[in-house]
Structure I
Amino acid sequence: MNQFSEQGQRSSGVGGGWLDAMWRFSRPHTIIGTSLSVLALYLIAVAVGNGNYSVFSVLGAWIACLCGNVYIVGLNQLEDVEIDKINKPYLPIASGEFSQRQGQLIVAVTGILALVIAALTGPFLLGMVVISLVIGTAYSLPPIRLKRFPFWAALCIFSVRGTIVNLGLFLHFSGRSLENLAIPPTVWVLTVFIVVFTFAIAIFKDIPDMEGDLRYNITTFTIQLGSQAVFNLALWVITLCYLGMILVGITHLASVNPLFLVISHLVVLVWMWLQSWAVDLEDKNAIAQFYQFIWKLFFIEYLIFPISCLLA
C-alpha cells in the first residue's frame, strides 16, 4: 500500500485511536488475503472430501495465520522506519503513533501466539507457520535482510503466499497423515496460480516506493528496469495466470466446473486490462489505486476457484 490508498482507510478504519493504528499496523490488505486463503483452502478440502472440518481446526488456523501475518508485516515496519517516513508515513511507527517498544511488543506477542496456537491445532499448520515466520524474519531482519535484493525479496513473498500457505493449509484441513502427503491436482493448480500472481504483486508494490528505496539503497526491479517496464511485466504475468486458468477449464486438468472457471476468468481478465489503460504512471495516486485493484483481483481468485471446485 502507499500513502494515498491508506489515507482513506485511516479515516474509515475500525475505530479511533489505538484500534485504528493497530488496523493499519496489520496492513489490512494482507489480513484480508490471509483470511481468504484460509477460507479458500478449507472449501477446497471440503470439495475434495475426508477433511478436518472442526470449528477448532478452522478457527485455530485462521487465528494462527493472522498472528503470523501481523508478526511478519510488523517486523518489516520496525526495520523500515526511516524508509516508511518517506514511502508510507501513515504507518503507525513511521508516524509516531506507536513507539518502537510498542511495535516490538506487538510483534513478539503475535509471533509467540502464532506458534502456540499452531502447535495446539495441528502439525501441518505448525510447520507452515514456522517456515513462514522464518522466511518473514529473513526478509526484514539484518544482517540477512533479503528485501535488499529483488530476486530474493520476490522469492520470499511468493514462496510464502503461494506455496507454503496453500499447501500447508490444505494438508491441515484435509486431515492428511505424514505417510500420505499426496496433493490433488486441484490444489496444485491454485498454488501455481497464486505463486505466479504473487510475483506480480511483489514487483508491482515497489513502483510507488522508488523514492525511499533509492535513498536507503534498497534495490528493486523498479529501480533497475523502470516503472513502465515493471508495470507492463506485472500485467502480462497476471494475464498469464488467467490464461492458465482458462486452459485448465478447457482441458479439464482439475476437478472444477469448467464453464464457471473459464467465464469468470475471462471476465476478470478483460476487467483488469480495461483498468490498466487508465493508469498514469506519473500519478502516484493512480498507481496506488491500481495496486489496490491488483490485490482485489488476488482476493477474488480465492473466492472464484473454491466455488468452481464446489460446483464440480
Structure II
Amino acid sequence: MDFGRVDETLLDEIDFKLSAEPLFNKQVLKGKPVKKPEIYLGCAKWGRKEWIGKIYPKGTKEKDFLEQYVHHYNSIELNATHYKIYSPADIRKWGEKAKGKNFKFCPKVPQSISHYSTLVNADVQTTAFLEGVMALEDQLGPIFLQVSDKYSPNRKDNLFKYLDSLPKDLSFYLEVRHPEWFADAAISKELFGTLRELNVGAVITDTAGRRDVCHMHLPTSGAFIRYVGNSLHPTDYTRIDDWINRIKFWLDHGLKELYFFMHMHDEAFSPELTVYMVDKLNAACGLKLQKPAFVNGNTLF
C-alpha cells in the first residue's frame, strides 16, 4: 500500500503515537471483556512470490499460494474483489482452500462502485458483488467499502444512503480518506455517529503520512485496522508496541472482534512484523494466536 508513504529519512520525525481513546467508544466498550473475542490477523494479499522460501516452501507454485497462506494467517483482505466482480463459483474455489479452518475472507467493495460511481443507482452491481462473496458462507468476514480519497463530505448524503441500503445481516466497515472528514470536528462527529446508527464499522488506517485516518473511533464493538509498515524500520516495532497496549485496553473493555491487517510498502517483510506482533499480543493478552512459521525458522528476532 502506497497510501501515506513518506521518504524513509522522515520516519523518525513523525509522531506515531496513537491518539487518546475517544469518549465516543464508551457507548460500545462497556468495561468488561467478552468471553471469546474474535481475533483475526492477516495481510492484503496471499500472492507474494517473495514469501517462497520464507513462509512458503521452495518450489511453491502461484496456484498454491492461498493453500499455503492459510497455514500462517487466519484472515485475508480480499483485495481481488476491488478490481472485478467474481461469480459465486470463482469465490467458492478460494473458500475451499481454507476448508475446515477458522478463516475469514474480508472482501473489498469493487472500485466500479466505490470509486467510479456516485453510490447512486449501484444496486445491480452491489447485488452481483454480494452474491459472489456470500458463496464464502461462514468464511465471509466483514466487507469493507473504501471510497476514493477525492470523496469528500460534500457527498455524504449519497454515502449514508448507500450504506443504509446494504443488507443488515452482513457486517460492513467504511474507510474514508478525504482530509475534510477528519479536519472538521462536526463533520467527524456526524460521520461516526451515522455509522453507529447504521451499525457500520469504521476502518482505522495507520500509515506514516496521514495520521488523521488513524482515528481510534469504534462505531461498533469491532475494530478493523489496516496497519502500513515501512519495511521493518525501527518505528514499525514501536508502533506495534503502541497497538498492543490499545488492543489490550479494548479487549479488557469489551471489544468483540478485531481484524488487523499487516501492510507494507514492500510486502516481502509483512511476515516478520506479524511474528513480532503475535508474540507481543499473545504475551500481553494471554492469547494463543497463530503466527507465520518460517521455512528455516529464522524470523530475524
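For distance in nm of label points 7 Å out along Cα→Cβ at positions 85 and 101, the highest value in the series I, II is held by structure II. Each of structures I, II was scored by relative contact order in percent (Cα under 8 Å, 6 or more apart); the highest score is held by II. Computing distance in nm of label points 7 Å out along Cα→Cβ at positions 53 and 109 across structures I, II gives 3.6 for structure I.
Starting from the value 21, 13, 9: which structure in I, II was semi-axes √(5λ) of the Cα gyration tensor in Å, for residues 205-260 alone calculated from? Comparing all candidates, it corresponds to II. As an exercise: helix-only ellipticity at 222 nm (-39500 (n - 2.57) for each DSSP H run of 4 or more, over all residues; to 500), calculated from one structure in I, II, equals -9000. Which structure is it? Only structure II yields this read-out.
Laboratory data are not the source of any read-out in this text; all were calculated from the coordinates shown. What you see is a predicted model; the values in this text were computed from it and never measured. Cβ atoms are built from the backbone, for glycine too; each structure is taken alone.
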